[in-house]
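Only the coordinates and a few stated rules stand behind these numbers; no lab work does. Keep in mind that this is a model prediction, so the values were computed, not measured. Cβ atoms are built from the backbone, for glycine too; each structure is taken alone.
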Structure I
């Protein structure tokens, strides 16, 4: 009981805290427009709860990607359907070279996008950092922005934030 209460309290405090670089004013708003190679993952995810993970193709993030796939399967088995999952790899050359290792950790249900060096950096547009998770409601409004340590998938915070975005209307009514 105390564990659940502590988790609920932590999740309630996260929107006002988010990550260190983000103000509360960006919550419940649409994200800035972004695309990768003429694909707009947020536009194609309209009507679903959307989870965007900023992962860099490194050892820890490859482990995170594997756990992200496990979380997707777990939520699907629990009846949480119609959720879009997206990974955006870091723009750096080292991440580009290891992109395939990141992609191999997830199924086709989680697209992994590789940014190109000449494009506007999606991470910067979203005001995000390595290992950040963004959870959007069905209308595409930001419900949670979880950074380290809350974004480690060995902790329950990302899973609980997805469930809250799925079951509640934290940003008000959404007709989708």
Structure II
């Protein structure tokens, strides 16, 4: 079952319902807009308590895996670069966030089916340090079309998730 908290995205309830993602929006921007502070990739809540880490691309390695003595070459044959990533220190969960925005048919359709493989590759990196992995897509409304029904079901069957235009804060454990 898809997680479809706010199926229309945006609007007056965006900050209440979760993190709003639009093309080009970074996780850090959304967290700051909701009252979190980002300092050297560390996410602090309104009480200045450390919640986790917000990183993207190579920073996932430089700011999380390397300091935890994980050499990716021991587990993966290549570096996987997440669009965004939130690492929740309290729940020891790594949220790999891939953003897919379409406004016409294209090659992204085939890429969606790789979610299970990529999740397993990230799990190889995170399991040795006792972090679980959640792999999720943030889609724009283009993916609500009937032609995506099968792939959306597949994504959920493979233990991955998707949201439209935003991620509910509760999903990230915030």
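Each of the structures I, II was assessed by FRET efficiency 1/(1 + (r/R0)^6) of positions 70 and 102 (r between Cβ atoms, R0 = 41 Å, to 0.05); the largest value belongs to I.
As an exercise: percent of Cα pairs over 24 Å apart, calculated from one structure in I, II, equals 35. Which structure is it?
Label of the source structure: II.
Computing helix-only ellipticity at 222 nm (-39500 (n - 2.57) for each DSSP H run of 4 or more, over all residues; to 500) across structures I, II gives -10500 for structure I. Who wins on distance in nm of label points 7 Å out along Cα→Cβ at positions 54 and 142 among I, II, i.e. which is largest? Structure II comes out on top. Looking across I, II, the calculation of Kirkwood radius over Cα pairs in Å, for residues 46-133 alone that yields 14.1 traces back to II. Out of I, II, which one gives 0.7 for distance in nm of label points 7 Å out along Cα→Cβ at positions 30 and 86 as computed from the coordinates? Computing distance in nm of label points 7 Å out along Cα→Cβ at positions 30 and 86 on every structure in I, II gives 0.7 only for II.
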